[in-house]
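Values in this text are rule-based calculations from the coordinates and carry no lab data. All of these numbers come straight from a predicted model, not from anything done at the bench. Cβ atoms are built from the backbone, for glycine too; each structure is taken alone.
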Structure I
């Protein structure tokens, strides 16, 4: 598959051949949905907790004798029915992560990339660089491409000036190619990849296939 390359100033900069096995698949919503659930579940802290009756600092002695008082047959004041007692069946610290095979995760990434290509929502640029870390100057350049809600994926190392200029623009995310993930691809309207990012992605998946 052949895709056009442009500059951040909106000028044509040639074409690039990309792998159909990565960017030319028929997107499967079920795979993408499974990957998003996997990512969101994994990032949950799971630190919510309450104290159960074994963690309450109260005496465990019986409140009063079993018979002859006319009252209910209670034992410890740490029981859940008493004010200040332990909570019954409350949340505990746990890991919310779910399992998803590595091959399924890799396939979901390919389908997410293919979905952007199919929707015409992927832009390939020659490089992500800026002469100065000026937000206003970068906004002017991006306006030529019509980019308002986009994820920018650069090479292994990002240009510092571009990062500094982009971080104050709402709706724009900038990540190195190592940080590329399905959830961030989907949460932004447009995916912007550099030539270096395309090469790294293809090298990653071609190496995994071997």
Structure II
């Protein structure tokens, strides 16, 4: 356990707190803030830990297998949970502001993309033993757009003006990047596997002894 991994765990622990803030009157009763203002603050704080854990791990040379496993789990848990909760009508004030809650087709695209990649990676690992998966540049862009989109959606719930101008664009961008980055990962994973096959075999001294 080190500081980068602790930040990743903090991001995971923020997720249930975010759900409580958005689904209950906790924010108004105990903190004195509108629930979506507190929600967007928590969410952006969690997103900041996503940047800090990777930056600190590289800067301090503290990249660990645990961190490489937990970081994408924390990201997907944070984003998918936020989209599911923000798809519920009860989360938003009544009467509903324009273009809220999040349309069903947007949330389905976000979840389906992640399930597709996880199941595909697991199948490849079982069949070939390949473990060298890593995020693509389009996948990183997809994550960035989703973070910005969720922040914009929660902001729109508290400041419901001009939502008809920017929320449809947010939904279209999230949907398009979810589909494109999912399809792109097929070719990216194939490239990673081809690079792995071209790696030279280990020296004879490193090979295991025959049984």
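Source structure of the calculated read-out (distance in nm of label points 7 Å out along Cα→Cβ at positions 17 and 49, 5.7) within I, II: I. Looking across I, II, the calculation of helix-only ellipticity at 222 nm (-39500 (n - 2.57) for each DSSP H run of 4 or more, over all residues; to 500) that yields -10000 traces back to I. The maximum of distance in nm of label points 7 Å out along Cα→Cβ at positions 129 and 177 over structures I, II, that is, the highest value, falls on II. Source structure of the calculated read-out (FRET efficiency 1/(1 + (r/R0)^6) of positions 65 and 193 (r between Cβ atoms, R0 = 41 Å, to 0.05), 1.00) within I, II: II. To test your reading of the models, identify which of I, II gives 0.45 for FRET efficiency 1/(1 + (r/R0)^6) of positions 57 and 105 (r between Cβ atoms, R0 = 35 Å, to 0.05) when calculated. Source structure: II.
Can you say which of I, II returns 0.8 when distance in nm of label points 7 Å out along Cα→Cβ at positions 25 and 185 is computed? Only structure I yields this read-out. 20.6 is what came out when mean count of other Cβ atoms within 10 Å over residues 153-160 was calculated for one structure; which of I, II is it? Traced to structure II.
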